[in-house]
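Some structures to go through are shown next.
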Structure P
Amino acid sequence: MVALLSQLTSVRHRIQIFRSLRHRDFRWFWVSTTAQAAARGMQFLILGWLVLVLTDSSSQLGLVIFLYGVPNLAFVLFGGIIADRTDRRKMLISTQAAVTAIIFILGILRATDSVMLWHLYSATFFLGTLQAINTPARLAIVSDLVDREDLMNAVVLNSAVMNSGRILGPALAGGLIELYGIDVALYVNASCYLVGVLSLIMVRQVPSSRPEAKTSILADLFDGLRFYWKTPVVFTAITIGFAMGLFGMPYQQVLPAFAKDVLGSGAGEVGLLMTGAGVGSLIGTVILASQGNSPHKNRILLTSIFGFGIGLLVFAWTQWFWMTWVTLLCVGLGTSMIPMITTVLQLTVPSEFQGRVLSLWYLSAGLMFVGALPLAVVADALSWPIAVTGGAALYLCIAAYLGLWRPHLRHLRV
């Protein structure tokens, strides 16, 4: 009898982890997110390595990443307004199809030995623009696909496959580059994006229209900013995200240069390092998904916020490959704060504001592309350990003030 009860408990636990997949449209959306996550995991390694092949310059790598980040900052808030006004499914299909085309064209240029640095400048700028429009709709549509009681589980599962993409994508990209070349890696990258588009087409029952807008776009924008500023939990969570994006997460974008200069690593080993961070993130989201209605999620959130920064400090000074891999796994564990904050925002923010507020939240992710440029410049002038340490220290100072001094996250209940 005890054994039977144990088995039933185990089954119920597994069902708890995957319960949001009972919704048909969310299942297809989840497949799309999986494909897109793998594609993005490949994309950053492939484009970063291509820049290093063409220029052998950390600063040029930082500039290309900066050009990806600029439109993320410039257009993501307007992407949130569009997500609140239009059909989110159609937005996702059209923007992801355009990304597929850009990556495929880069593959052709590389295969014909025609690719030039300005091609990468242009491509990354347009990719950043499309991402800025795509992401608010991708975040907001989740609440259209599942019931409220399944929302946190859906967000966590979405985050889990995003982290799986960070595991599989870089490893696949690094292997393809070393075995077949950058052009083949780009073709496979474009194919993954295409799978995501086809899966989105299978999503059907999504609200096709939003309430008719009665105010201007600028008025909508300021309404969203006002909501962020005047809602303490939203302000605290998103501002920590800003600090994480600007000072912490840029390490991801410059990891090819860090690994090449500090560890003497090739493309395959860079892929393994990126995989380490992805494994940590996946472990963190699985732990979070298994928590159910635990009252202690605020403690998990604060632990992940500070674990991320401390992990970065250790990572900055590691010079042995496998020790670096382990520290990146710990850094990845810290990023389990991301699905928790996403859920807090979706449960706190009224539906009519979700696109705009979630676009602000994604703005924090866009900051990591902008933060990569000064990080790379400091690394060129001083060293990678000093550059990464400085960013981690700034992040921890801001997180300590918002997470510990202010009470909103300490008293949070999700």
Structure Q
Amino acid sequence: MSVTDRRGVAFSVGDDGSLEIYERALSAFNFYRGDPVAIIDEALEVAPNFVMGEIFRGYMFVSSWEESAVVEVNTGLARLDVLVDGANERERAHMAVLRDWSAGDWQGMRTRLDRILMECPRDLLALQIGHLADFFMGDRDNLRGRIARALPAWLEGEVGHGLALGMLAFGQEECGDYRRSEENAGRALNANATDCWARHALAHVMEMEGRQAEGAQFMEESAAHWAQEDNTFAFHNWWHTALFHLDQGDVAKSLKLYDSSIHPGSEEAQVTLLDSVSLLWRLHLGGEDVGARWQSVADCYEALGEAGFYAFNDMHAMMAYTAAGRRDAAEKHLAAVEKAAQKADANSEMERCVGLPVLRALAAFGRHDFAQCAEHLLPIRDRSHAFGGSHAQRDIIHRTLIEAALRSSDKALAETLSEERLMLKPKCSYSLSLKERANMI
């Protein structure tokens, strides 16, 4: 029986019970609360032919952007193959998106999502999945544009309108439109203070503008709205908070947040591991001893073994192996990525363009060949967005390049890069320290 959801989006199959469960699962995904897969499984248990329920389930695994998710996505696609004859056109397009992702055609999947949203801009699931896909692919223009195209279809006061504003704010920040980003993030938070994605967009603005003290205060004073026990995005917002403290020189506070909220135990999800590594590598560049923490994250990466699936994750694995002193693991990782980069899929292009030069630079850094590290990083620093992540996350590449220039006594490179950073973040103590070190070469 064909029905529509609360936004007027047509479903080929559904009843009041399965739709109510779908709405709960979608809300959990929208606001990063609890386990949306467990919720949608309730609907599929009572309605195994619920096409959008199965599609939703597949997308939850896609949103991790991990190789381990491919099996789950393919299993779901096999179930959808049985249901395809009864599916509507939009649902069939979603099935094709899932197939594209599983096959490594990440550009194709995003184009299909564009088309779905052009036909049905109120498809909130497609909007959020598309936004995440644009982020993973480093497409900052579509990170903003996808949401801008859909926003006119939403009425102010609707839940989807506030969520779209938060996503738009992040896209605007990544495009350097900080004032409108801050304005739209504020509007989203006024609509719902627990919109952790909108809050994270505003944290990005503060990071990019060097507003460290304000950023730390903003995040900590609002923690009750985004750091709930069941909030699956809290680790990342704590990472932002830790960066604000670190760039003010408070190493102890950063490590305290690392232990309590960023990597509190044995964690094996790539998306959380990379934040752990990203903070530790910043400390590593500063010469800080972080004890056994590096061994813990390196153990996790060796257990995962997903080299060559997603270039951005590969960089963080290499940092872990390098800082942990696991040269054999680092060499094995690099070789696996070099082999994977010979394929003809989206990630292979990302590896060849940015990923492999970064991995080779990190290997050189681990050998204390800092001049070679700088030689690998300098040509790709301005195209690093091509392998995903945000400006704040990719800043680790720029920090590594400056540190390599300083340690190799490349005065011209160190001075010009530190001057550039000081212009962008003039009140940041980290920027000032780099300039002082460059002047001493």
Structure R
Amino acid sequence: MFRRHWSGLPKDPSFPEDLKALGYFVNDKDEVRLIENPDFYFKFFLSRNSRVNDRQRFAFNYALQRIIHSRLESLGLERIPLPLGTSPSQRHVPIYASANLGSKPRVVVIFGETVQDLGMLAGRVANGPGGIDKGSMVSVVRELGKQACSQQDGQPPGVLIANPGELYWWPDGGRSVTVAGARALPLPSAVHRGYKYVPAVNSVPCNEDSERHVEYIFNSVLKSLANEDAVISVVAIGLCCDLVTRFLDGQEAWAVWGKRLSSMLLCGHTWPDDCLENESFKDFLAKRARAYLVSSEPLDAPLAPPSGNIYQGIPNLGCPSHSSSEPLHTEMVLIRALEPALKYLETVAHTPNYENSPIIVTEPPPQDDDDEPAQDCWDELPDDMKPPIGKVNQEWMQTQVDQLRSQSEATGHVQPDDLNKSI
């Protein structure tokens, strides 16, 4: 008989969680490059084995995340584990907030994408062309640092960076990860199928999913950490646009936050307002909120009023829509539209009784349907560029085809010479 020991199974790939040990460095443009070939960025496909590539990406992301977090902390933000009062050694979800958040008269709350690590905007920028700061929340915090809370208070607004993505608790690592990161956690061997999700082990109390996390940020974190008189500006990206609007649409939530909300920025918003029922909140969206959409139009170009624009396929989002100049990826919207988007939040905060300017939808000019045939360029081509064209009698051609078919059935093949002669 034969038996296989656990020690005989192939080892799960392992990589150091350090950029230099992984073979990378950060150049003077703040871009991550290969040490052995500085002309290249992050190399994902190390192997034909997808497990090797995923494990390297997992280690690389964590190394990059530590750099981002250290920069956020250098900008005056501190790491706070949730639920509030939880020890860092217990199950928790980390967020970042200004150290002096309680003294700020204006607070900007940022809900990133539900698939991103804490502090990350777009990996394609942070580990590629553009650099770490540009592809992360570091650029957002720096831009907000240039603003003033109000016309009477010149200090920059407070910042709170939520974490709707890293909600899977990894006990062995002592930290939370995204759902995608959970699939790349180290396993006992390379042939193990993965870990089973156990709510009592892998979920975080009060933050079991992105929707609960949004509720906890408003109902517990802001109530505890922010000044009760502070006005709130909200930035949401991707799916969080829907989660935040559905939360604020509730009567109880709006009764608390409606009088404190200054403005709202929805990046990559695609959900119509048909499901919203709170008329007061819908009026707020129309007057003091703005969506930046995936669009190839010039940056900040108005696209649609709250009722939408049928000519560009934009539904009734409930708020005015502007172009981010990003034609493809939702994660790139805030990066592209960073300055005008955050400037909008400041303008609303500094302007009493602010209301959005109306956007008029105009019907695009009809396309010219020219029934005349397009100009034939055949006559303009030189003779040596025209392919040879000949004409044959159709009956003669059919006779030749029948003869060749008969020959093929009789002999099993056709002589090339006969084929050439027929043609």
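Worth a mention:
- Of the structures P, Q, R, the one that 31, 25, 23 was derived from, the read-out being semi-axes √(5λ) of the Cα gyration tensor in Å: P
- Read-out Cα extents along the principal axes in Å, for residues 60-131 alone, computed value 43, 23, 11, structure in P, Q, R: P
- Answer label among P, Q, R for the case where Cα Rg over 2.2 N^0.38 Å, for residues 164-323 alone, calculated from the coordinates, equals 1.26: R
- For helix-only ellipticity at 222 nm (-39500 (n - 2.57) for each DSSP H run of 4 or more, over all residues; to 500) computed as -21500, the structure of P, Q, R it came from: Q
Each reported figure results from applying straightforward, stated rules to the coordinates on display, with no laboratory input. None of these values were measured; they are calculated from a predicted model.
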